[in-house]
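Input: structures, listed below.
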Structure P
């Protein structure tokens, strides 16, 4: 399924200057997408039905169902009137681990916290991102400014979130869009893994707010910097600090706010800001 599957044309009335006028608008497709492993439904998400192979791989990685894309032996998309079923089959060892995990689940979970059984699991810190890369503050600001023109689907619908990957050598190399912010990031994760992109010297760019799940997913794919247009939550900040991620938010045309690990950011050619409490007050 391609980006063309993400759009639909719908008739409507425009009311302007006190007069109704027949017209039409390009709107975002939204369908139920069921993610199944070895014949068992794991989660049903409302999503944009495009780049679903990326979505399948990215979701599987960021939710910890698999550790590597190679542990998914096949992916099949089955469409119906109700939506799309994404059927994934796991290699033998991972399949056994998946069965054990499913047996432990005691109830349904919400968006971004699929397949967990306790509050403790919701607070687990993912693997630490150990990148030593440095990033110029102005470059990251320019990256966020460059994102909007690349949001092809949102330009037509004004209803899409975007997640993009940027690095200093290539700029924005990948963009994925979806009606759901988690879905957009999962699709980006799958695309990055699918093309074997080096992720330790880049940044994830988000057009949404930063909740803890977005930080956890970024850590799972090994990207050291997360930049978003909206503000983070307390738990997102705490998790970014523990996971070694530089969390940047409230990105505007004239700057942004850095909440964790500012030592990765170079503010001039000569010095970078220390992250010690004595120098800046950020742990």
Structure Q
């Protein structure tokens, strides 16, 4: 496995791979990897000649300096995990390498951002757009892999690739979960023992919303939201950030009979903000399912 820190070297390697007719699978991360990240890597490994993983804590995605400075980091552990998973290149640039001077171009979203996590994190997805645009241009991947735990981010990446005509296939990967249903996240390490024991109820609340849809031929968005919120309030002590039900991937509140939907939640524990979702068809069946 090769570690690369400069844009110049990464571009040279990508050019070499393409000249050799090799496909590149790309996984963008901010490090402190868990099984969810490795699932993305495993899928990339199965479908591509070369696998590139970036580790870059992008400052443009953070609204608060404290969140940026406290983001967990362990580069050597991450490198060991990626090498064991068969990754060919880890791209780990510094902030100065990625943003050497003040930007003169700002990217913005006209849709898919003022809901869910985007509603309380102004500028976050603009930061995602900026860094992914740079990484896509530098690495020139054939396919890129994103986890559906952050389904809004997947919807934003989908729009980025489509609107700017990137010759990249987006591969959404179902959420990787602990044995008790909790969605895997780098932030789970911040939960206290009591919070960790309680947190699987977040997923159970989503499943209750799914069951409500499956049990009612006629249902409304508000009914689903109320059902999930009530279940959370009964069983979770964390502060509820949002519960929502929207179309997917357009993330619109007006749901038509032909639309796929997302039920999504976010909660705040003392030291961790957790998100989770289910993406369903109109009958309440999951559209993206992981391995049973």
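Every number here is computed from the coordinates shown, using simple stated rules; none is lab data. Computed from a prediction, not measured in an experiment: that's the story for all the values here. Cβ atoms are built from the backbone, for glycine too; each structure is taken alone.
Observations, loosely collected:
- Structure from which 62, 59, 33 was derived, Cα extents along the principal axes in Å, options P, Q: P
- For 2.6 (distance in nm of label points 7 Å out along Cα→Cβ at positions 28 and 60, calculated) the corresponding structure among P, Q: P
- Top of P, Q by mean count of other Cβ atoms within 10 Å over residues 156-163, largest first: P
- For log10 I(q)/I(0) by the Debye sum over Cα atoms at q = 0.15, 0.23, 0.25 Å⁻¹, for residues 164-227 alone computed as -0.37, -0.93, -1.12, the structure of P, Q it came from: P
- Value 0.35, calculated as FRET efficiency 1/(1 + (r/R0)^6) of positions 12 and 180 (r between Cβ atoms, R0 = 41 Å, to 0.05), assigned to which of P, Q: Q
- At a computed -8000 (helix-only ellipticity at 222 nm (-39500 (n - 2.57) for each DSSP H run of 4 or more, over all residues; to 500)), which of P, Q: P
- Which of P, Q leads on FRET efficiency 1/(1 + (r/R0)^6) of positions 44 and 140 (r between Cβ atoms, R0 = 41 Å, to 0.05), largest value: Q
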